[in-house]
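Alright, structures below, take your time with them.
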Structure 1
Amino acid sequence: MVQYNERPSFHTLRLRQNISLGELIRVTPTVAPDDIIVFDKVGKAETYVVDLVLASLSRLSGTCYTHADVGDIIFLLSTNREMSKHTSMLPTQPTLSQLRHYYDLSVYKVSQATEIDPKTIYFMFLGQPALRKNAEAVLEVISRFTGIGYTLQNTQIPLVEELVTH
């Protein structure tokens with residue numbers, strides 16, 4: 001899979017802080033241990049799991065960790081736990097609507113993963129013009145989730161004309 005950034009993984013941060021997986025599981029009782037183990041091992045989890053585990057790591061280490069501090073997070077964006085096998089192909093340059101339907105993406109989960117308002121995500125999925133930074137953020141989390149590098153160059157996303165001031 002493509003490396004998207006240079007931030008350390010959750011696993012690396014946990015080890016740097018000398019916090020055991022058992023201790024992390026113990027102080028995060030509202031999250032299933034298997035979900036914590038998978039997130040620690042491969043960086044894949046529901047947004048609420050990421051948030052709760054980061055909060056626990058922050059409490060244990062005395063350092064505040066957020067999504068921005070951790071690299072290689074793969075947010076689960078689909079309404080299904082497992083991505084289904086598809087019998088149809090996506091177009092060469094899919095729209096966000098096509099990506100949403102193909103991967104069964106949840107507006108809410110994409111919103112949580114990108115920290116962009118759900119209404120904005122909803123209208124982006126409907127094909128409304130989007131701010132470049134929002135489109136890039138959405139494409140990044142979809143790329144991480146699918147393992148396919150979606151960009152503004154290989155998708156069809158209308159962008160809002162951004163005002164240029166001198």
Structure 2
Amino acid sequence: AFLPAEPDAPDVVVFNELRQALTVYYDRVNRIAFLSITTASADASAEILRTLITQINSHLQQREIENIRTRIDFLTAELETVTTEVVRNALAALIEEQRNELILIEIVDDFVFEAIDPPMVPAESDNLSLLTWAAIGLLLGVFILILHTLIRGVERVEE
């Protein structure tokens with residue numbers, strides 16, 4: 001099941017944390033939903049998004065499959081009770097259409113959400129951090145100051 005029937009305390013805590021970390025933006029013009037999640041680990045964020053999209057697609061796909069099977073059962077029952085040939089042909093065509101739709105839904109993996117850009121871990125910069133550059137600058141400055149002081153000291157002794 002996608003969600004438990006009665007959420008217990010840990011589920012509520014997880015849901016609240018997920019709700020705070022998850023950002024959803026829906027572009028109505030292009031009919032695209034953008035999902036983003038922020039956690040301590042970029043790898044964990046990408047995995048959570050993959051799992052979330054897979055579970056939503058699976059749940060909605062199963063629900064639609066059940067609805068179509070219910071429609072097929074209803075149409076089949078009606079087909080058995082109808083005696084008029086024209087109505088029987090129309091019901092048979094509807095049943096065939098529902099079966100084709102069922103086949104298409106069962107084949108498709110990305111039922112509702114299609115990952116245009118799959119979740120990915122942002123590339124970490126190979127550059128040194130600002131703090132590292134500041135430390136290098138400080139050490140270089142101290143070295144130049146000491147060198148300057150030594151040269152000036154030697155110049156004074158020679159005079």
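Suppose you compute semi-axes √(5λ) of the Cα gyration tensor in Å for every structure in 1, 2: which one lands on 31, 19, 14?
It traces back to 1.
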Out of 1, 2, which structure matches 1.35 when Cα Rg over 2.2 N^0.38 Å, for residues 22-93 alone is calculated? 1
For structures 1, 2, which has the highest computed value of mean count of other Cβ atoms within 10 Å over residues 46-53? 1
Quick check on the output: -13500 is helix-only ellipticity at 222 nm (-39500 (n - 2.57) for each DSSP H run of 4 or more, over all residues; to 500), derived from one of 1, 2. Which one produced it? 1
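Rule-based calculations on the coordinates, nothing more; no lab input. Remember, predicted model here, so these are calculated numbers, not experimental data. Cβ atoms are built from the backbone, for glycine too; each structure is taken alone.
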